[in-house]
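Listed after this line are the structures, all set down as structure tokens.
Every number in this text was worked out from the coordinates using simple rules, so none of it is lab data. Note that the structure is predicted; figures quoted are calculated from it, not measured. Cβ atoms are built from the backbone, for glycine too; each structure is taken alone.
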Structure 1
Amino acid sequence: MFKRATGIRTPVVITFESQSIEAEAGETIAAALLAAGVSAFRTSAEDGNHRGPYCMIGNCFDCMVQIKGVGGRQACRERVQAGLQINRHQGLPEPEDDA
């Protein structure tokens, strides 16, 4: 279980899988979810097993989540903002549309 070293100074509320979570404004989504007791951020494309953060620096892609309906986002590289709606990423990420 992960725990914050200090209390939340600037609280914001985010939503993960329809559950409200209090987070520190500006911390990474991965840090906020881990502090809230969430360890399964996505499901594996191969076997559906739950996966969670591993490296926390953006190299491994195990922390992928859906943010505002867009999948394939790395929770360790995205910052918390009030009102964010986050869901588990399912399977392989879709290529981003640059159009």
Structure 2
Amino acid sequence: MFRRLEGSDERPVQRIEFEGTPIAARTGDSVAAALLMAGVGHFRTTPVSGTPRAPYCMMGICFDCLVEIDGVANQQACMVQVQDGMTIRRQQGARTL
């Protein structure tokens, strides 16, 4: 469903990992964009009902794209740029304090 626009993209490739699966992204991509282009269907589940959620606004307003990045929960995937070696996991419900 999501794909890059036609044309050459000479930005360096960044290697990230989502739930144990390696993903190639480009420097400057948001984590949300990289995951969507890799075919990831949902990023988190809600705390009350466990309903799967995916990015909605892609600009940091809705918080539907919360993920755990490098062990830190509640990261907005649409607001964080990929960095080589990132480890990303789905956020299941509310984070523990």
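Each of structures 1, 2 was scored by distance in nm of label points 7 Å out along Cα→Cβ at positions 27 and 51; the highest score is held by 2. Work out the source of 1.0 here, i.e. which of 1, 2 gives that when distance in nm of label points 7 Å out along Cα→Cβ at positions 19 and 75 is computed. Attributed to the structure labelled 1.
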